[in-house]
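Below you'll find the structures, each written out as structure tokens.
Each value in this text was obtained by applying a stated rule to the coordinates, not by laboratory testing. In this text, all values refer to a predicted model and were calculated from it rather than measured experimentally. Cβ atoms are built from the backbone, for glycine too; each structure is taken alone.
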Structure 1
Amino acid sequence: MVTYVLRRLASALSVVLITLVASFGLFFLAPADPAGIMCGPKCPTERYEDIRASLHLDEPVPVQIGGYLKGLVAGRTYTSGGVTVECPAPCLGYSYTLGQPVTKLMVQAVPVTVSIVLGAAVVYLTVGTLAGTVAARRRGSVLDRGAVAATLGLSSVPYFVVALIVALYATFLPRSGYHSLLDNPVAWAGGLLAAWLTLGLTNSASYTRYSRASMIESLGEDYVRTARSKGISERRVVYRHGLRAAVTPVATIFGLDLAFQMTGAVFTESIFGLPGLGLLTLRASGQFDLPVLMGGVLVGATVLVTLNLLVDLLYTVLDPRVRLA
């Protein structure tokens, strides 16, 4: 077990490092001139040179990459227009467009996205798993067919259309907005309720189908038939024996979905006006704010590999048949 965890940690760190280097090359070493694009077509020469020096684009490529990596563990100093800015570790760069360290921007944006994604996850995991389990228990019935038809119908509608309809017409829901959980938990939940319900219910359609298919397979296993032959109640057979094994493949999909939603919640944040990670990187893309884009990629890669690792480790808890070696 320990060997497996160490091996997976090394693999995860290597993925993050490769992503970091590849993204750095894509954003800062591309044929296009980042300083020229950021400065604009009528940029004075002094301003252009100042941007190049501020982004360290006038240094050799190995020095640039080494400086970025060093900033992650030891911090970094940026200078622009004679003004020196200290960027403490972990330093993800400095946004001259917004005039703030990228780390500070990420710290402000990530809690918003985490709140949206985790709240929605509670909705679609609860609704999807329960609906899929009930449909599997009554396979072939009107209830089962109705659930499948409803999920297919909901999945066929683009998500942004559903989100726009909710934002425009669901006036009975509290007005969307982000408030700190520590300052006012009630306002925090109320401001995110529309986003939670929209993202959660739309995703619950696919999780209903995943849970149903997995549960049907699980209920047909020998150990389930053995449990029934011993006289164990049907409820206990389904929810204690069948559901535990059925939830394992669902957990795999959930780990990947959670990671992608963390880095792809831009529709939800844009439509409901929530200043999260997706909205921050979208605006940075329009302003060609490379340090912010780079920070978003690094945060996204770290979240993705971390959640994949956690899902692998949870296998032994969800399914006793799985043993990590």
Structure 2
Amino acid sequence: MRSFRLIPSDTSIPFMRFRKVGYAISAVLVLASLVLLPTKGLNLGIDFRGGTLIEVRMPGAAADLGAMRATLGGLGLGEVALQEFGAPDDVLIRIERQSGDDQAQQAAVGVVREALNAQFGEDIDYRRVEFVGPKVSEELFQAGALAVLFALIALLAYIWFRFEWQFSVGAIAALLHDALLTLGLFSLLGLEFNLSTVAAVMTIVGYSLNDTVVIYDRVRENLRRFKTMPLEALLDKSINDTLARTIMTSVTTLIALVALFIFGGPVIQGFTIALIWGVIVGTYSTIFIAAPILIHLNLRAEAVAPPEVATP
């Protein structure tokens, strides 16, 4: 029985011939992201703007999130997010911070209680109410940014230790490229940027790095085997050697993510969109950023295989 292949095992696509096209596309997208972020900015969620968290237990076997969302969405409280929290009848409600002091926040909670009680009855159990102030939200934003920064530093150290410095620079350039384009996409589409999005960015970084390491391993192996082969040809060969694995991994991941986007509901759509975009951009950057940058860093076979010492 023949195995199914999306990509033939004997491909010989001249990727390095199109590297300047890849550079141009990346330059345009990176520039657009750098313009969007300071001008349009990010649509920060409640986690980063501050707001109110209300945990409720609804009467019945399972909460009707659609009906609850319709009820709370017309109260004029700004952004209201709902998600199942633990059991099917437990719901976590997030309300954006209201203009005014603590009394304004308490008043918003009262409005939510009245609306829910009127629509679903008096048996609702309000289990927890928490206020996320601007200081806490600012600390969360800083913690999320530091998490991404420290992850990139740790990855830089790992690649530097695992490979030669040229590989380290190429990997970090690709990771920064992917993270920046993801932020640019969220700014362009106005998608909510919250703690789950930070987790998605971290996941993208890990996925892209894994893809890059696979190709870098093959590049180093081929450098030791074909010491006189031109670097452009060697990079093409290395990418083609791993292309079937790269495409198969990306396609299977995308199938799962698209299903999650369609059936997962609006609560995790931002997270899923970030991952879908990250898989596409991560695969692209591995081939057209991480690999061709080695040419400009003057990578040579001697870097991974020192010349043999002649025996007397």
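Taking helix-only ellipticity at 222 nm (-39500 (n - 2.57) for each DSSP H run of 4 or more, over all residues; to 500) from the coordinates of each of 1, 2, which one would give -21000?
Computing helix-only ellipticity at 222 nm (-39500 (n - 2.57) for each DSSP H run of 4 or more, over all residues; to 500) on every structure in 1, 2 gives -21000 only for 2.
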Looking at structures 1, 2, which one was FRET efficiency 1/(1 + (r/R0)^6) of positions 120 and 152 (r between Cβ atoms, R0 = 41 Å, to 0.05) calculated from, given that it came out as 1.00? 1
Which one of 1, 2 has FRET efficiency 1/(1 + (r/R0)^6) of positions 112 and 160 (r between Cβ atoms, R0 = 41 Å, to 0.05), as calculated from the coordinates, equal to 0.20? 2
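Of the structures 1, 2, report the one carrying the highest value of distance in nm of label points 7 Å out along Cα→Cβ at positions 176 and 272. Intermediate values should be presented prior to the final figure.
On the way: 1: 0.7; 2: 3.3.
Structure 2 gives the largest value of distance in nm of label points 7 Å out along Cα→Cβ at positions 176 and 272 among 1, 2.
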Compare distance in nm of label points 7 Å out along Cα→Cβ at positions 16 and 168 across structures 1, 2 and report the one with the greatest value. 1
